[in-house]
Structure I
Amino acid sequence: MGFKKVAQIQEFEKIEKKLIELDEKKILLTKVDGAYYAISNKCPHMGGSLYKGTFQDGIITCPRHGAKYDAKTGKGVGKPKILFLEFKMEDDRSYPVKVEDGAILIDISAE
């Protein structure tokens, strides 16, 4: 399958995150420190849309229970919480990204 074009770098002049659908997978594409990264849009905790969460300093926070993920790697950096209870955390899936001639490409085939 390999890399597929999903966006243009110009789209990120005024935004830092974009929801992409590629081969029936929803992927969160972000820009952090001038580079592009892709992780699954589905929070591993309870399936919330990470795109709908807050994005600050390279960390995406799930809107459902506050789980935090590094947008570069998908690694969990803050456990989900409900009231005072913390829950087990799993890392999110990340995907390889590259830029060619102003186009952003993602490879979802390497599972």
Structure II
Amino acid sequence: MSDCIFCKIAAGEISSKLVYEDDRVIAFEDINPQLPVHVLVIPKDHYDHIGDDVPEDLMGHLITVAAKVAAIKGVDKTGYRLITNIGEDGRQTVIHLHLHVLGGAKMPLRMGPAD
């Protein structure tokens, strides 16, 4: 999609703090980190979200890369959270499939109420 910011990052049209890249995915630092480690893992091809006919092998690859990113960032042993937001109620702000790798601090037991 020509107006998708994540497509532009994947194409190298917008710079990012790269953490990992291969032929199918790219992982980069979130510009508004919620924890000390906050990396986004996205497919280079555009999919709106996990319900958008994403090939199963690509979903598996995204999760495998997320685990590699956790190791690269040093949170693989202490723990991390892997999240994907879907749709408006799920707080998806960029309509391009992406996984958040969050870590580097103890997570709360529950998620807070919506604001």
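Rule-based calculations on the coordinates, nothing more; no lab input. Here the structure is a predicted model, which is why all the values come from computation and not from measurement. Cβ atoms are built from the backbone, for glycine too; each structure is taken alone.
Suppose you compute helix-only ellipticity at 222 nm (-39500 (n - 2.57) for each DSSP H run of 4 or more, over all residues; to 500) for every structure in I, II: which one lands on -6000?
II
I, II: which one has distance in nm of label points 7 Å out along Cα→Cβ at positions 38 and 78, as calculated, at 2.6?
I
I have 11.4 for Kirkwood radius over Cα pairs in Å, for residues 30-69 alone, calculated from one of the structures I, II. Which structure is it?
Going through each structure in turn, the value belongs to II.
Which of I, II yields 0.8 for distance in nm of label points 7 Å out along Cα→Cβ at positions 46 and 62, as computed?
Derived from I, not from the others.
Suppose you compute semi-axes √(5λ) of the Cα gyration tensor in Å for every structure in I, II: which one lands on 21, 17, 14?
Checking each candidate, the match is II.
When you work out distance in nm of label points 7 Å out along Cα→Cβ at positions 22 and 94 for each of the structures I, II, which one comes out largest?
The structure with the largest value is II.
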